[in-house]
Structure I
Amino acid sequence: MKKILTLLLLFCSSISFGQIEGTWRLIQSAGAFGVGPGQGNTGWYSNQLSDVTVRACLFDDSITFTPSGEMIHHMDGSTWVEGWQGFPDQCATPVAPHDGNPASPYTYSFNAASASLTVNGLGAHLGLAKVFNGGELSSPANAVSSITYIVAFSNNDNNMTVDIAIGAPGWWRFEYERLSLPPCATPPTAVCQDVSVYLDATGNATLNPSDLDGGSIDNCGSSGLTFSASQTAFTCADIPVAGGGGSPTDALIITGVMDGPLPGGKPKVVELYVASDIADLSSYGVGSANNGGGTDGVEFTFPADAANAGDFIYITTDSVAFNTWFGFYPDYTETSASNVNGDDAIELFYNSAVIDVLGDINVDGTGQPWDHLDGWAYRNDGTGPDGSTFDLPSWSFSGTNALDGETSNATAATPFPTGSYTFVAPGPGTPVTLTVTDGNGNTATCVASVTAVDTIAPTASNPSTLNVQCVSDVPAPAAGWVTDEADNCSSNITVTWVSDVSDGLTCPETITRTFSVADEYGNESFVDQLIVISDVDAPVADIASLPELTGNCDVTPATATATDNCSASVDGTADVAFPITAYGTTTITWTFVDDCGNTSTQTQDVTLTEIDVTTFMASDGVTMVANNYVPGSGVTYQWIDCITGDAVAGATNYNFTPTYGSDFAVVITENGCSDTSACVNSIVGIDELNAAQVVLYPNPTQGVFNVQFDGQINAIEVLDMLGKTMELPIDLNEAQVDATTLSPGKYLVRLVVNENNILVKEFVIQK
């Protein structure tokens, strides 16, 4: 038993179908068919409910009336056959010509005004196969080619009563129910919207076709619209390029091909149009597919030339013939890709992928609509590029042999329309065709602009930390410090120095150097390099070994210096005070400290030799002599009057003979250092005074000392060895001197005693 069809009945309140159109079958009930003496009278016979099962092969037959006038009888290999067909009444294989599968399709016509339905085709029928106008068949051989029925509709046109008169009189009636309406043939209204797709880290994006839908309308009221797009996969190559021509795959277009009439079929020409600026043509190439043999791939690759939007590019096999024909020279000459006749296809490649084509690469063009032997093909304005699929409506053709006998394009009756193509920019993105399909299979299309957008910033690693000692060692910023920049789309990555920011510290100081890493689409990331400035080298003394210095009274050495790797000259700091006055050898330690506290040292010896001068009276009892006289030693002498403190004029020798009575001392200067002897009394011109009468005690003293004299002390003065008076507390009544403020060394005491006698005596301070 055949599978009984169970189809949903679909309604569309907004759509009006012909009453008869759709798929019908006998009602699955008693009285579905019968015969009687009058129209609508089935008194002679009508089926029982059990017949729905017994004659299931009849009740599951269905008939479709298409809007185009075709009648399709669905018997599915089994129907009810009767004795007149040569079989017992039973379900069996349909008997021709009443088998629903005639050599030519059944047709029908329906007249709503007369409520008549005519089915045409040998064996075409409704209900039982034997019934025809005016009778019933006795043999399949008597089948008629046309039968007319009277029909009536009810239940909102979903039920149909079919009546047919068989004569004598008699009428058959068949009750049908509609299984489905015929498919709505009205296409939907396609409405597109432009969208952007965002490339991922791999440089890819997938478009959901429904995203292009801008409010498409289903004009059949079917269960819903489905969407498909001519392109759903997008890559970096689809990013619009500067110049307004879309992506690189849209930047170059085949606009014309010519098979010339000059000897040898020259010139053979391919014209291309530059839709947007191309910095480097070497990514593009041209190839020919001869005589339907399929692609030969790229046969000519452009050199790395630039091309500007709006340019036309001409390729030929013979530049001389080209100039003869057009009056100007081509851009490129080659002998493979452009060596074609009018029956060969031309392919344009970008990175080895076909982006435009003229002709079918798998079909010999001879006799085809695009055949242009001894003629030309030229692209229609605003079309292209077409990818790898040839679009015939995008082209105009001269026809074959249109250029025969011509000598130049200027005089040709049908000249090649050089450089006449007008480009219509498709928008900022890639034009994508959206196909909208309704539930009945009706389609409509619209074109949207899909812009591939790269929002992924380039990647790069932070450069390794750079350690230097000095600020001057910090190198100038250079992009080469960033070495592993990468991007999902761009090979044109720009590395730019942004800033150097110090942490404000010293020893160490850290500078954060920031670089910008940007692609050509405005995406930017940043990397940082740390530069650590840490000086660890101590200054180096300018003189490897400082000279030993000598003197007699004081020495102030020149400051020792060193050179530092970062702070240039560094002055040393001595560990002793200057001038050096201590006799003997003093070792100076010079310390050099740079700005980061790195330290080095150097030593220097200074030796002072004391000048210890005394005087004595010569044997004549008058002449005074300096005891350390060294002839020719460069020593100078100056005798002074201890009473007045004045230098004795002309007394500059090692010996001195006073001309008046007083106390005298000598000042010896050697190598810039001086020492003064004790005062010695001269008896010249004054009363002799025995020095032994004067006693200083304690002598040496640590500060306070007393003066003892049997006579009257009129004045007491304390002088240094140069004769300079020391201001000290002196108690003349007690003959006591407080010398605690004096530094250790030798000093003189001058006494004025009695009336005018003067005595100079030496004492020593020890602490």
Structure II
Amino acid sequence: MDDSKTLDLFSPENGDDASPIERHASQAYLGYAVSTVKARALPEIADGLKPVQRRILYAMGDTGAQGFAKCARYVGEVLGKYHPHGDSSTYEAMVHLAQPFSMRYPLIDGQGNFGSRDGDGAAAYRYTEAKLSRYAELMLSEIAEGTVDFQKNYDGKFEEPVLLPARVPFGLLNGSFGIPVGFSTRIPSHNLKEVAAAAAHVIRHPKAKLDEVMEKLPGPDFPGGGQIISPAEELRGAYETGRGSIALRARWTVEPLARGQWRIVIHELPHGVSCRQVLEEIEALVNPKAAAGKKEVSQEQKRLKQFMLDLVETVRDESDRKSKLRLVIEPRSSRQDANEMMKALLVHTSLEVRYPVNMTWIGLDGLPETKGIVEVLREWGEFRVATVRRRTEHRLKKCEDRLHIVLGRLLAFVRIDEIIKLIRAAEDQGEAKAQMQAKWKFTERQAEDIVNIRLGQLTKLDGVKLNDERKALEAERKGLKEILGDDKELKKLVVKELEADAKAYGDERRTLIKPEERAAIERTVLEEPLTVILSRKGWVRARTGHSVDMDAVSFKDGDGRYMELECKTTDTLTVLASGGKAFSVDAAALPSGRGDGAPMNTLINSGSDDIVWVGLGDPATPLLMANTAGNGFLCKLGDLASKTRQGKDFMTVPEGARALAPSLAAGGKAIAALSSDARLLVFPIEEVPARPNGGVGVQLIALPDKVTLAAAAAFDGKSLSVSGVKRKNRAVEAIEGKALKDYEGKRAQRGRVCDVGFRPDRLGS
């Protein structure tokens, strides 16, 4: 073997820094990611389906089965011909298409146990039966009319459609969800009549604005109903960008009973919420368990337990498979206010939730992209117009083919005696056809048809029928050519059919859209001054009054003072954990200053993460967020607010890193970043983006291995205070003027060593 020709997978080629094995791995992973995105997880904007769903519907329609058939038959058909994956995943996709609580317009009618809204799984496919629903006709009715392209299946033995010729925007009707590599999608369902009206408007007016569309399509319409309580601005924002969230609430009635008694009956739940889930959440409130690593329940859990026991007597699920949802809640006392009781349940259970919106699709260009509602409708309209054009061309071709035959038969009808004589005299059919073509100018297809025509079709009545058919075909051809020759006529036809389908298949809206304030429980608290004290190990307490003598405050052995904050009992504090989670805590709920207080993570679900900051102020106060990995971004104090004890994942902190205490950015014109090896970098604040929803942020300063970000601060760009250790004492130095300019640069640069006569570790005093 010639060693000179042996490929070394670990050696760079042509000066490329990446070795062949690395390039190969990168390309292989990219191929896998693209396959996952396009072939599994994201729906097509054209028909709103993922490949497995499309294959299931096509296979079911292609079998030609009448009525219900075993699901096992269809699963086998899909696996054998089109989808060489696991039978369980294929059956799960089939079940999903049949569940009326998952799909707004189910494409499959199921017979047997297809699961329940409480999370019960479907029976095995050998026990269940299925057929295509009436809505599937809107997907498959035009598939044989040249409307879509076909491709070879995985082994090249069969053909499958690339897309289905959806007559309505099913991607918006039934929604979709998925989490492929690097992407995610969460598309809500909508009402057919409203979507059809909006789509028709966009087809008529390609430059339609969002407000025009939302007049026809005001919001999602979920299978289980419920109420959308988000304000119009929130819905508009989600539809404009394709991203956002929608607040959903259950719907209920107060059912009067004898002797002045009453009970609440919940008959609609937010999408994705089950009765079982609500029951388990109430059970967790009245029978709380200590958090992981804790010996007993927290004070907040005890308070909530007593609060719920004072309100609720019993909760039971009276729903069944045949009846509508019915979740009954009986109060502890009939003298209670029903609205106040429901407000408490809305706050502490999933009776009120937020539904994330992320409208990411595979567009007509084959690329994944997040699109606003107007763009979605416009792109689907392009697909539908192209589909109807292809269908019209197909019908025109068939019409002209038939007209060609009819004209040949009419020509033969008037010369039938001569033709019969010619045929009888010919040696064979080939000679007869050739003579007919030569003598009367018949085409080969016409001659073939005349030779094969039955004698019973030569009656006078058939001649009249042929002439009538000719007139009808010529009129049809004229009409089809007019449509193909005029884009306006083509769009009129698309809109007309869309409106007809909406009338035939549409139904009324199920989800009520009525903006309301999110539920909140107001606790009567006297306004008094407080000083919140946080220790280095995360113990918190609140002392009455301000200007507390911190020298007189004692701490546990090995612990000490970390920070203090003056506030009022009516204030809500913002807490940031080292893992990047943000929490909101009522100052009145903090333990008293007597003793050592309590660990902060007993008041919030911060897990093992340390508390790095407790803040208070105007929600509009600008902040600079940063972590030890060197990432950072700008936000406002109000962006960190959380309505639940679980908090919100605000800052994405890499493994091994931790969040730093935020820096006030009010009036800031520059940002200073200090690394653990004492390098300082100053750059304009405009180079750091705002991230109101949190996230990773951008690199503030370049950090080599084993070097971290020690501190980051926003300042006026004129004077910067740097503090650190100098001979076992704290020292502070101000860097100003020309000295400050020495550290200026661009974001993400390495910076210069900060020479202030001591080892700096903090920005600011």
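Here helix-only ellipticity at 222 nm (-39500 (n - 2.57) for each DSSP H run of 4 or more, over all residues; to 500) was derived from just one of the structures I, II, and that gives -500; the source is I.
Computing Rg and Dmax of the Cα atoms in Å across structures I, II gives 64.5, 206 for structure I.
Readers should treat all values here as calculations from the given coordinates under stated rules, not as data from a laboratory. Computed from a predicted structure; not experimentally measured.
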